[in-house]
Structure 1
Amino acid sequence: MVDFGMLLHAYGRATDTPGHLAALTGGDAEAKRAAQQHLWGAIIHQGTPWLATPPAALAVAALVGDPRLAGPSDAPLRANLLDFLGAVAAAGRSTDRDIEDLTPEQEAELRRAIEEDDDEAVYADEDLGNAVYGRAVAGCREIIPVIAAAARAALADDDAAVRASGAATIGACGIGTDGLAALAAAAGPDERAAIVLTMAELGEDVRPFLTDPHPGVRACAALAPALADDEAAIAEILAALEDPAAIETWFGTRPPQFPMHVRFPLIAAAVDRVADRARLLPAALALAPIVSVNTVRYDWGVLLQALPHEQRRVYLHALADHEELWDPANGSAGLMFEQAGLPYDRAASQSA
């Protein structure tokens, strides 16, 4: 029996975690929502694991296949739990170095801090805080095989979104699974895209999917690390970005591997892979009407920094046509322009 009261999550002692875990199989819809928020906010916080993360994840892995959650109405919950497990697995794989456990002295200090509800003392001591974080990461790493088993079982779920989340979690675990190509061939576009992304992450051959009839699946195949230098894959990415409005229509349910706009990883890949940066200009100009000031760190700011001088001048003129992109209070936009050696000034961009 896990004593969650002697473990920490993002907000202190994890005394509330057992109640949230129990609520996941209960009949109170609001309690289920709160439990999922607890998993994503306290148990894994913006990708950071805590001491309570591994045992909570083990409990969640058991729940994914629980008969009480097997019905169609709980399919979104099953998918969300699998996505959570994928985040835990990713935390466990955040480093491949050996992690030293706490010394006896650190163990005693940790116990004292928890018993006295003084978790701030843990993080005030840099060495102790790092050791506690290391234990959390190591714990996540140790349970990856359990997470992978739950994800593999989910590939047989009746719901396509659950199967897609299962596939994405397998990729996060980094453990190969037989039959993914066959599953992808039989799946609809949303699920197929998620499976192709997982296959790519695991190093499997996704080149055949570059000719898939669905543009979203083709783009997902093109993102494969193994195809980083493949001209056909690069051309697919650029072609997709030159019609950004269409990207928004590709998927009914976005692949779990894309927590934000699908265009973001496509832009990152294009900037990373295209040797002649001038080739980015058509995509950049096509994107200008749909970006927002709040996405500057992921799309238009990234392209601005990547473009050569002459193409950058053309792009600045296009950006200056959109008044909503010019907010002096937006620090992210100002920083992106500063890093590009440019003033974040609409008038200056119009006359560049």
Structure 2
Amino acid sequence: MTFIRQKEFQRNENLESLLKEINGLIGPVEDRILQNFSMPEYPVVLIVGCGRSGSTLIMQWLASTGQFGYPTNLLSRFYQAPYLGARIQQLLTDPRFNFRDEFQDFNNTFSYDSDLGKTQGILAPNEFWYFWRRFFHYGDIQYLDQRSLEGVDRARFAAELASLEAAFEKPFAMKGMIINWNIPFVSNILDKVLFVYIKRHPILNVQSMLEAREKFYADRSLWYSFKPPEYNFLKDLNPMEQVSGQVYFTNAAIEEGLSQIDPNRWLIVEYEAFCENPKQVFLSILEKFTRQGFYFDWPYIGMQRFDTTNEVRLPGEDLKRILKAYKRFSGKDITV
């Protein structure tokens, strides 16, 4: 079934066609460049978590520190040739390559604004899903079994991340929620990786997901964000049960995946605690880097705190139904 997005969220087909043409032309050049790369030197930071849990905010925050390379709205347009995209981005926007302000139109002021994960600004973080989908050929559900994973080009995946790290001369960070259900596999590809699991109060996460459905489709009954393997069961339930199950099963899968890898390769970040004290999360990331053999004496220059959007906006009856539905899946009574 094809769901119709609201007009402001529909793809620009002219842009899609042009991007396909450009990436097809420069892809062979990227192939030759990648012969010089194999594996990132530093830990690759991958943000995992349920949709509407704060992943865009934490990605914007990481970008704002200036210590990480990351996929921008400009770089994302070169999804088949990311190294070339990174170098073109530097040519156009990096002050080191400025000549008499010829490209001053590209000056970018940093913002924490976003709209369902979509940011504005040439250097604002991008979700980079087109890059991921080149390697992980998901169908309707974002889980690949062992047989399907055999088709992933592991060497090229690692080499492209290594090339981005080299271009930016920094550890590379990006969203990785698309592989929430295949975390151990991705961990095995990379010598160094840090999964940052952003986790929000589940009921408020459910509320935000329902609101996203209404905004994206103008219909609360239509599925929004990634689908867990339990989708075929959840799709026949009412919207509040669907989303309660979506949040529960997504988080459960992430936690199961993380439990299978070295604890030094993951960090759990509570959304509420992050908003209250982002500096502590920054220090925790540095500590995880140190445990993987990389010591960075970076000063913290980011925000001291963020306002949360954690307020109950749903009618009382809806809230009761969500609490009941979430208990059905988790077996736990929780409060807001």
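Here, each number is a calculation from the coordinates, and none is a lab measurement. Just so it is clear, the structure is predicted and the values come from calculations on it, not from any experiment. Cβ atoms are built from the backbone, for glycine too; each structure is taken alone.
In this comparison of 1, 2, the computed figure 24 for relative contact order in percent (Cα under 8 Å, 6 or more apart) is attributed to 2. For which of 1, 2 does mean count of other Cβ atoms within 10 Å over residues 138-145, calculated from the coordinates, equal 18.6? It was calculated from structure 1.
Source structure of the calculated read-out (helix-only ellipticity at 222 nm (-39500 (n - 2.57) for each DSSP H run of 4 or more, over all residues; to 500), -17000) within 1, 2: 1.
Assuming 65, 50, 41 is Cα extents along the principal axes in Å as calculated from a single structure, say which of 1, 2 it is. It was calculated from structure 1. Taking mean count of other Cβ atoms within 10 Å over residues 34-41 as the criterion, the largest value within structures 1, 2 is that of 1.
Each of 1, 2 could give distance in nm of label points 7 Å out along Cα→Cβ at positions 202 and 218, but the derived value 3.4 comes from 2.
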